[in-house]
Structure 1
Amino acid sequence: MATVVVFHSIYGRRAAVLEGAERLRGLGHVVEAPDLYGGAVFDSVERARQYQEQVGLDELVGRAWAAMEELPTELVYSGFSMGSAIAQEILLGRPGATGALLLSGALPVAEIGATAWPADVPAQVHYAAGDPFVEPWEVDGLGQDVTGAGGAFSAFSYAGGHLFADSGLPDYDAASAELMWERAAEFLAGL
């Protein structure tokens, strides 16, 4: 079984993040879902963005790094949207990653300011078709980085909006969310 860290989206550590973590725990995985917002959650992207800008992305990344202090080095890094970028940044800067499970976000290594993906670390990406926040070139670029480093890479697109796996948001698509979690379970089982 895997040890997984899941970082939340710009909306905060909403129920969907906790439910996803619990779902993975039910499969036998150890899952941590740090709260980078200190309990704040949002239902509108405007208020969430305002809060994120007020706190600052550097501060949020610093909080994520602080959350890593108690976690083992052998981890699967995961996150929703903004959280996937944070997960990738930490994965690229902290040895020991066993995988990346990126939900509604993916960036090529160069976009994060790194030079290479870690050797043999697999990645799986899930995103909405036509998502304005996840460009096909970003997914393709990450795929090239991962496979170029010897890791397996898979990417899946779905119906619904950007955060299609969050049942509390208008983007939600139940069938897509279920399929995403099934594929994520298969990915983690193969590590």
Structure 2
Amino acid sequence: MIGGPQLALRVGLILSLLDPIVSLDSRVQQAVQAARPTPFEKVMEGATGAGRKDRLFGLLLVVAVATGAPGPATARECLMAMIPATLTVEGIKRLVPRTRPDGDQKPSNASFPSSHAAGAFALATVFTRRWSKLWPLWFLAAALVAFSRLYLNRHFLSDVVVGAMIGLGWAWALGRWVFDRARERAPARQE
């Protein structure tokens, strides 16, 4: 069991490691806001809107219906990646009630990590597995959603980086350990 001095030392070490990250977050946030040109407002608002859960589910419905036989499986894999990513993000938000750069302090909607970035990178990862030749497009779209959160002053850099890592990590892990193994175990179809 960790006692007083050991616990204080560990907390101090963790806080000293966080200081450079918080400093970088602040510098990036100030630079993005200082360079924020108005012509990009609508593009960034559109990118942020594309990361909303209702629009992501609409996109998955289109994928399931309009992309041929593998469509429903692709949509299912996206949902299966987004569920643990969202639960992870929302759990961390409750544990780390970070104030958003614009001053919003709702504990249920904390800044860290970004759920928009998590969802966008989870989808980009699954879409890359399905349509691998288009991988730059998928990750460019995910990066645009993540950057829009910085641009619109709703998240710090570390919020979107950690959110992206959560989404990408869950989608990769489920794709590798669940869906690939299920396909390997499935009997071959005879035509």
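If we compute mean count of other Cβ atoms within 10 Å over residues 33-40 for structures 1, 2, which one ends up with the highest value?
Working: 1: 15.9; 2: 9.2.
Top value of mean count of other Cβ atoms within 10 Å over residues 33-40 goes to structure 1.
Which structure, out of 1, 2, was P(r) over Cα pairs in 10 Å bins from 0, in percent, for residues 73-120 alone derived from, given a value of 30, 61, 9? Structure of origin is 1.
Quick check on the output: 0.60 is FRET efficiency 1/(1 + (r/R0)^6) of positions 105 and 169 (r between Cβ atoms, R0 = 30 Å, to 0.05), derived from one of 1, 2. Which one produced it? Structure of origin is 2.
Have a look at 1, 2 and say which one yields 19 for relative contact order in percent (Cα under 8 Å, 6 or more apart), as calculated. Could you put the intermediate results ahead of the total?
Details: 1: 19; 2: 25.
Here the read-out was taken from 1.
Among candidates 1, 2, the computation of FRET efficiency 1/(1 + (r/R0)^6) of positions 25 and 177 (r between Cβ atoms, R0 = 35 Å, to 0.05) that gave 0.60 used structure 2.
Check the numbers for mean count of other Cβ atoms within 10 Å over residues 97-104 across 1, 2 and tell me which is largest. Largest calculated value belongs to 1. When mean projected area of the Cα convex hull in nm² is calculated for each of structures 1, 2, structure 2 gives the greatest result.
Kindly point out which one of 1, 2 the value 2.5 was derived from, the read-out being distance in nm of label points 7 Å out along Cα→Cβ at positions 41 and 57. It would help to have the intermediate numbers written out before the result.
Details: 1: 2.5; 2: 3.1.
This figure was derived from 1.
I have -13000 for helix-only ellipticity at 222 nm (-39500 (n - 2.57) for each DSSP H run of 4 or more, over all residues; to 500), calculated from one of the structures 1, 2. Which structure is it? Present the calculation step by step, with values, prior to reporting the outcome.
Numbers: 1: -13000; 2: -24000.
Here the read-out was taken from 1.
Matching task: 2.5 is the computed value of distance in nm of label points 7 Å out along Cα→Cβ at positions 65 and 89. Pick the structure from 1, 2. Don't skip to the answer; put the middle values down first.
On the way: 1: 0.9; 2: 2.5.
It traces back to 2.
Any read-out appearing in this document is the output of simple, stated calculations on the displayed coordinates, not a laboratory observation. These numbers were taken from a predicted model, which means no experiment stands behind them. Cβ atoms are built from the backbone, for glycine too; each structure is taken alone.
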